[in-house]
Structure I
Amino acid sequence: MAVFYSQSFSIVILNYLPAMIALLGGSLYRYLQTSKKRYLYLSIGVLISLVAAGAQQAGLSIHPQYFNHNATYHLIQALGLLFLFKGAKEMITTERHLT
């Protein structure tokens, strides 16, 4: 729906920011309660994703022509997604063992 409003990436960031903050808050809360790594991985993944979005908005690039701010964003975001995947995978694996 945001595509019809604007092509700006900042609109996309503002759109998913509440969900990311909720996920960060919930996963940090559960990590502090349980000390289970899966919640720490989720928290790290969200934080890295937020850093990636900030880097994209700041226009940070490794190389202006060959590796611009969008490529830098995707590189950082890939690391964030790795942590999100690892946390989610551990949650699924644990759920399977409980049933």
Structure II
Amino acid sequence: MDQLVGGLEEQLGIEVGVLAVVPNRYKGMNDQDRFLEQLSADGWDVPIRLRERSSMLEGCWAEQCTAFTYNEVHRDRERDHELETLEKIESLARRIRETKAVEA
């Protein structure tokens, strides 16, 4: 992660601030827990972890909308696991707003 952020800063000639890391789970990746542990050990803030939600995220991309809009407008029924993901996104948004308020 440090290399990625450092590389972006160097390539773009800008300072890239990182408030937190938001890992997403993917099917078929067995080392995810090890990577999550390493991120935390390296000092990265990991406030939420999103489970694998390829159906919802692919739908968002196809409809060019947020996950909230996709759930409200394009889904024929609510899926509990997707509602859990939306709650986590809301929690992350609150955390970002709180961090911004502290900095101001």
Structure III
Amino acid sequence: MDQNDFGNEVLKASTPVLVDFWAPWCGPCRMVGPVVEKVAQTYKQRLKVVKVNTDESPSVAGKYEVSGIPCLILFKNGQPVDRIVGYVPEKQLAEMVDKHLAPAA
């Protein structure tokens, strides 16, 4: 995903976006992948989830100061509002998402 795709997919999104910065060689990234997928399903009406391979998109990762992966950054209105670095269980990721989403109607 290049800078233009990132802008369209994340920065211009009408809903909050959870960006999973990862790399295929990263063990913890592979561990957190299913957790991110589960959260994506749980919040699919209110949250967009995007994966960014840091090996293929180093400029995007650099812009958001991603120095360790996996790095999950939540964007709201085009701005990063929260981040988690490293593997976390689903409950912890859901709690981060919950505090930035409007309550379900």
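Please state which of the structures I, II, III yields 36 when relative contact order in percent (Cα under 8 Å, 6 or more apart) is computed from it.
III
A value of -28500 was derived for helix-only ellipticity at 222 nm (-39500 (n - 2.57) for each DSSP H run of 4 or more, over all residues; to 500); which structure in I, II, III was it taken from?
Answer for the origin of the read-out: I.
As an exercise: semi-axes √(5λ) of the Cα gyration tensor in Å, for residues 17-72 alone, calculated from one structure in I, II, III, equals 26, 15, 7. Which structure is it?
Considering all the candidates, the number was obtained from II.
The value 0.15 for FRET efficiency 1/(1 + (r/R0)^6) of positions 33 and 65 (r between Cβ atoms, R0 = 35 Å, to 0.05) was derived from one model only; which of I, II, III is it?
Only one of I, II, III returns 0.15 for FRET efficiency 1/(1 + (r/R0)^6) of positions 33 and 65 (r between Cβ atoms, R0 = 35 Å, to 0.05), namely I.
Each reported figure results from applying straightforward, stated rules to the coordinates on display, with no laboratory input. Keep in mind the model is a prediction, meaning the values are calculated, not measured. Cβ atoms are built from the backbone, for glycine too; each structure is taken alone.
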